[in-house]
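What follows is a group of structures, each given as structure tokens.
A short reminder: the numbers here are calculations on the coordinates, not readings from a lab. Source: prediction; values computed, not measured. Cβ atoms are built from the backbone, for glycine too; each structure is taken alone.
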Structure P
């Protein structure tokens, strides 16, 4: 009689660990996905914080013009732009 209970308990545990929709294997995979998504969330929150700070900096017209000139090399009419690159900064970009 106890052999039947042990057999049923073993079958039940095997079913719950491997074949059930909420098995330990699936729960483990879901926990891994949660960790990845939480890491991505913290990365994106930092990016949002950085972008908000940049947006606050660019609230004035002068700061916006300076940003456009430095980042996108924009210029006014009848104005020449000279780009000066040093060897050490060029080497860092290629690596």
Structure Q
């Protein structure tokens, strides 16, 4: 059976993006201003929140693609039987079939 390529790098990428989305969400929450004097922090907070949302969507999309890929490979592997070695032919078999 041919082993599918490893998805370790994709899992690391998913986890790093999820952690980054969490950090952006936390920054958006912590930077939200309490008064109108700090309206600039509100703009930064909205930017961080939108970045967190975009990263969360990207994480879910990447995880779904990885799951669909694994499912397709599993279905493809289940279609055929396991590979077998071919038996060696003897000179008599080759003569009988007209190849020698």
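Computing distance in nm of label points 7 Å out along Cα→Cβ at positions 33 and 73 gives 4.5 for which of P, Q?
Considering all the candidates, the number was obtained from P.
When FRET efficiency 1/(1 + (r/R0)^6) of positions 17 and 57 (r between Cβ atoms, R0 = 25 Å, to 0.05) is calculated for each of P, Q, the greatest value falls to Q.
Using volume of the Cα convex hull per residue in Å³ as the calculated read-out, with 196 as its value, let me know the right label among P, Q. It was calculated from structure P.
Have a look at P, Q and say which one yields 15.0 for mean count of other Cβ atoms within 10 Å over residues 25-32, as calculated.
Structure Q accounts for this read-out.
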